[in-house]
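Heads up, there are several structures right after this.
Any read-out appearing in this document is the output of simple, stated calculations on the displayed coordinates, not a laboratory observation. Only a predicted model underlies this, so the values are computations on that prediction, with no experimental measurement involved. Cβ atoms are built from the backbone, for glycine too; each structure is taken alone.
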Structure 1
Amino acid sequence: MRWLGHAAFSLVSPNGVRIVTDPFDSSVPYPPITIECDVVTVSHEHFDHNGVAGLKGSPRILRAVVGKEVASTLETIGDVRFRTVASSHDDTGGSQRGPNGIFVMEMPGMTVVHLGDLGHALDEKTVSSIGKCDVLLVPVGGHYTIDGKTAAQVVRSLKPKVAIAMHFKTSYIKDWPITGPEDFEAEWKFVKRLPPGEFEVDLSPNKLSAETEVWIPAI
């Protein structure tokens with residue numbers, strides 16, 4: 001897996017399906033996404049999450065939001081089953097920023113959940129709809145999404161084995177009105193800071209602690 005910046009990650013399934021989540025367009029000042037992929041997930045139609053035009057190859061594009069609703073995306077590509085769970089981009093039912101799709105990616109040995117631009121804590125129904133969550137990709141920067149404290153609540157409600165922060169202020173987007181990951185980090189006793197580049201998520205019992213591990217990536 002690799003964090004590409006903002007809410008974009010690249011990951012590869014055990015059978016080699018190459019996935020990119022929420023790619024940003026060229027107006028976002030992170031390094032451009034130049035990798036080839038087979039599948040792209042788009043949680044909602046904002047420029048910093050739906051920049052599919054610059055991607056290489058001819059990937060299958062899975063859009064969570066159709067019109068003003070989160071679509072019931074359910075598709076299997078290779079060894080990955082993709083489905084969406086409806087949520088909102090704000091804490092007023094989407095009245096400010098619209099709907100947001102949570103992507104659940106089920107693959108052999110691991111379920112990865114990408115929260116997109118989630119704007120609220122999760123109720124019991126949504127937690128149940130998401131179901132098993134091994135690896136959680138969670139926004140923590142606030143303003144457009146949940147902030148660090150609410151993100152910690154979401155992590156505790158889903159109980160993943162690994163929670164990986166995204167959508168926070170960095171040197172690339174230092175002028176954006178979001179915060180760094182510090183408030184999220186403060187909610188945990190131990191946080192693992194990842195070096196730039198690719199990283200492996202090994203869910204073997206002897207590789208992880210009994211409690212949720214919290215990771216902060218870098219690019």
Structure 2
Amino acid sequence: MSCSVTLKKLSYENGGNTLCHNIDLNITHKEKIAIIGPNGCGKTTLLDIIAGLKQKSSGSLELFHNIIESESDFKPMRDLIGYLFQNSDNQFLAPVVLDDVAFSLLSGGMNQKEALLKAMMMLQDLGIEHLKEKVVYNLSGGEKKLVALAGVLVTEPKLMLLDEPTNGLDYKVQLKLVEILKKIDKSIIIVSHHREFVDSIVDKVYEITPDGLVLIANHATHIKPHSH
């Protein structure tokens with residue numbers, strides 16, 4: 001199934017406070033985009049809506065060519081979407097690294113031997129197989145982020161949502177993350193305040209404004225529609 005995300009005039013209000021207003025966005029198969037903007041402008045809320053964790057207030061949301069109006073509409077999409085949370089501790093489901101990466105495979109019905117093998121191969125792909133027996137909560141911030149990413153990637157999602165993936169990471173880990181994300185052949189939405197990081201990965205950069213989303217850089221054509 002080809003990945004597509006289409007938002008039309010999408011808004012989200014919470015207690016009279018509008019976090020996202022009039023958002024129009026179209027992401028095609030295997031396109032990588034970033035959404036930037038000041039703290040509190042609704043970047044994470046937008047990811048939560050696409051991930052089915054929050055309900056939009058108005059407008060339309062289409063995922064994988066299906067209109068999403070309710071939680072039941074979203075259910076078949078859940079396994080197609082991988083969400084890397086801003087706080088890695090919120091991602092972990094098992095105390096030991098290898099078990100954590102295998103967890104979603106096991107809960108999806110894969111047998112233990114196959115799930116652990118697949119999880120180990122994912123750790124090897126990311127160059128962190130030496131962490132396999134470590135307790136997740138004892139890892140450094142960078143190690144946690146890479147283990148959390150392994151847990152997302154191992155399920156082979158079609159669409160990846162990354163919320164502030166560089167938060168708290170040193171430069172070396174950031175470079176490793178860039179290298180990994182550039183190789184990933186999937187549709188990716190990165191929410192970040194880190195412009196240099198996203199510019200090295202994505203095709204397009206959008207900014208959330210009070211009037212909606214504005215395209216501010218298109219690296220595919222090297223056009224800079226708006227300069228700030």
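Which one of 1, 2 has log10 I(q)/I(0) by the Debye sum over Cα atoms at q = 0.15 Å⁻¹, as calculated from the coordinates, equal to -1.02?
Numbers: 1: -0.93; 2: -1.02.
The correct label is 2.
Kindly point out which one of 1, 2 the value 1.2 was derived from, the read-out being distance in nm of label points 7 Å out along Cα→Cβ at positions 20 and 172.
Only one of 1, 2 returns 1.2 for distance in nm of label points 7 Å out along Cα→Cβ at positions 20 and 172, namely 1.
Tell me which structure, out of 1, 2, gives -2500 once helix-only ellipticity at 222 nm (-39500 (n - 2.57) for each DSSP H run of 4 or more, over all residues; to 500) is calculated. All intermediate terms of the calculation are to be shown ahead of the outcome.
On the way: 1: -2500; 2: -8500.
The structure behind it is 1.
So relative contact order in percent (Cα under 8 Å, 6 or more apart), computed for just one structure, reads 15; which one of 1, 2 is that? Walk me through the numbers on the way to the answer.
Working: 1: 15; 2: 27.
Of the structures listed, the value fits 1.
If distance in nm of label points 7 Å out along Cα→Cβ at positions 124 and 196 is calculated from each of 1, 2, which structure is the one that comes out at 3.5?
Details: 1: 4.7; 2: 3.5.
Attributed to the structure labelled 2.
Of structures 1, 2, which gives 0.10 when FRET efficiency 1/(1 + (r/R0)^6) of positions 68 and 132 (r between Cβ atoms, R0 = 25 Å, to 0.05) is computed from the coordinates? Please list the in-between numbers first.
Numbers: 1: 0.30; 2: 0.10.
Answer by label: 2.
Here mean count of other Cβ atoms within 10 Å over residues 28-35 has been calculated and equals 19.4, so which of 1, 2 was it run on? Walk me through the numbers on the way to the answer.
Numbers: 1: 15.1; 2: 19.4.
Among 1, 2, the structure yielding 19.4 for mean count of other Cβ atoms within 10 Å over residues 28-35 is 2.
Computing FRET efficiency 1/(1 + (r/R0)^6) of positions 12 and 76 (r between Cβ atoms, R0 = 25 Å, to 0.05) gives 0.95 for which of 1, 2?
Values: 1: 0.95; 2: 0.65.
Label of the originating structure: 1.
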